[in-house]
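Following are the structures in question.
Every number here is computed from the coordinates shown, using simple stated rules; none is lab data. Predicted model only: the values in this text are computed from it and were never measured. Cβ atoms are built from the backbone, for glycine too; each structure is taken alone.
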Structure 1
Amino acid sequence: MEENSTSTGGFLTLKTKRQQLIAATAEFVRAHLGDPERFALLLDARVPLLSPLSLETQETMECMAQALEKGPEQGGWWCWYFVLHNRVTGHRVLIGDGGFKGPPDHDGTVELGYSLLQPYWNRGYATEAVEALLEWAFGFPDVRGVFAEAQLGNTASIRVLQKAGFNDVGPGSERSLVRFEISRQDLRASVSSRRSS
């Protein structure tokens with residue numbers, strides 16, 4: 001991952017080999033909910049036609065927007081938008097999102113989630129984004145661990161977590177889920193292993 005940077009719009013971003021991850025602000029979330037043209041303008045990227053958001057997703061995003069309005073310093077602890085950036089053509093397209101479900105809890109733990117649009121599956125983009133998010137989160141000394149859950153039959157998502165250095169620790173919060181965890185030490189070992197490969 002390249003160093004954290006700030007885009008020209010003043011938004012928190014992470015750059016990877018092929019992507020720019022842009023941390024959501026209340027403005028981003030509100031545009032995502034109701035103003036597709038503004039959303040694309042803020043991202044400076046093409047936004048593929050997305051499926052309508054479920055009522056549950058809309059309610060979650062509204063809560064996230066409110067949390068970011070009350071505490072803009074929480075930027076980065078919620079949603080990140082994954083923008084694929086072709087450095088040759090300059091073409092930029094939104095390919096997914098992910099991030100955390102809020103700031104670290106009292107134990108220093110955060111939950112990670114992610115989703116990619118289907119045309120971008122199986123190309124390493126999710127792993128690249130997850131690795132960048134882990135490095136960002138563990139850049140904060142109070143973060144001691146990150147966990148994620150995946151559907152039992154979702155081998156692609158499970159593989160993303162394993163490649164990023166997560167360990168399978170057993171059943172998740174629901175019957176159909178499996179829980180994965182990674183500590184700061186696990187991340188160091190994973191990064192060291194990737195660099196020596």
Structure 2
Amino acid sequence: MVDFRTILRKIRMFAVADRGVAAVEFAMILPIMLAIYVGCTEAGGLLITDRKVQSVAGAVGDLVSRTNKNLASEDLEDYFLASTSIMSPYTVSDLLQTVTAVKVSASGVPTVSWSVEYAGGVMRNSTRHRPEDAFVLPQEMIDIARGQTVIATEADYVYRPLLGLFFDQSIGLHRSNFFLPRFGGTISVN
């Protein structure tokens with residue numbers, strides 16, 4: 001037969017027992033801590049990659065804008081290649097770099113003079129910006145560059161999450177920069 005006093009005594013002992021409480025609390029908080037840690041790792045990787053894409057766009061644009069009048073295509077390809085190394089240790093197979101010379105008329109209409117892109121180790125004329133096409137520039141840049149040329153650089157990269165636990169889809173990153181030629185005038189590629 002069951003003794004109710006024994007059962008009540010065991011219930012009271014269980015209620016005041018504190019052995020193993022820390023282990024239970026740790027087991028409850030561990031998934032939350034891991035989620036925060038992994039989430040911060042994923043977000044940090046995305047932010048670092050975004051900063052690298054911005055640096056790529058800035059570096060190639062700065063190098064091109066330092067050219068005096070004529071830029072040899074071999075030099076431009078070297079600029080693309082040098083700026084690609086900024087992406088290390090990330091893969092560069094998804095990196096697309098574009099340099100576009102934009103002529104801004106005295107009336108403030110920006111049109112493409114020339115545009116070159118670099119992807120996968122291959123440099124070619126841009127398919128996004130064709131000569132004489134309109135080009136969208138910020139109004140502030142149009143105001144500064146009336147009657148001059150603007151070097152517009154763009155870098156596009158497809159970021160793939162490191163672990164893919166919180167977001168598993170690729171994220172397209174796009175950064176652009178605008179430069180005025182350091183020596184004024186126009187820059188042509190030959």
* Structure fact -> Output 15 (relative contact order in percent (Cα under 8 Å, 6 or more apart), calculated) maps, among 1, 2, to structure 1
* Structure fact -> Matching -13500 (helix-only ellipticity at 222 nm (-39500 (n - 2.57) for each DSSP H run of 4 or more, over all residues; to 500), computed) against labels 1, 2 points to structure 2
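When mean count of other Cβ atoms within 10 Å over residues 83-90 is calculated for each of the structures 1, 2, which structure yields the highest value? Write out the running numbers ahead of the final one.
Working: 1: 12.2; 2: 15.2.
Once mean count of other Cβ atoms within 10 Å over residues 83-90 is worked out for each structure, 2 has the highest.
Please state which of the structures 1, 2 yields 2.7 when distance in nm of label points 7 Å out along Cα→Cβ at positions 67 and 163 is computed from it. Provide the component values of the computation, followed by the final result.
Details: 1: 2.7; 2: 4.5.
The value was obtained from structure 1.
Looking just at FRET efficiency 1/(1 + (r/R0)^6) of positions 19 and 59 (r between Cβ atoms, R0 = 35 Å, to 0.05), which of the labels 1, 2 belongs to the structure with the highest value?
Numbers: 1: 0.80; 2: 0.05.
Biggest value here belongs to 1.
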* Asked: 1, 2: which one has distance in nm of label points 7 Å out along Cα→Cβ at positions 11 and 155, as calculated, at 6.8?
  -> 2
* With Rg/Rh (Cα atoms, Kirkwood Rh) derived as 0.94, matching label from 1, 2 -> 1
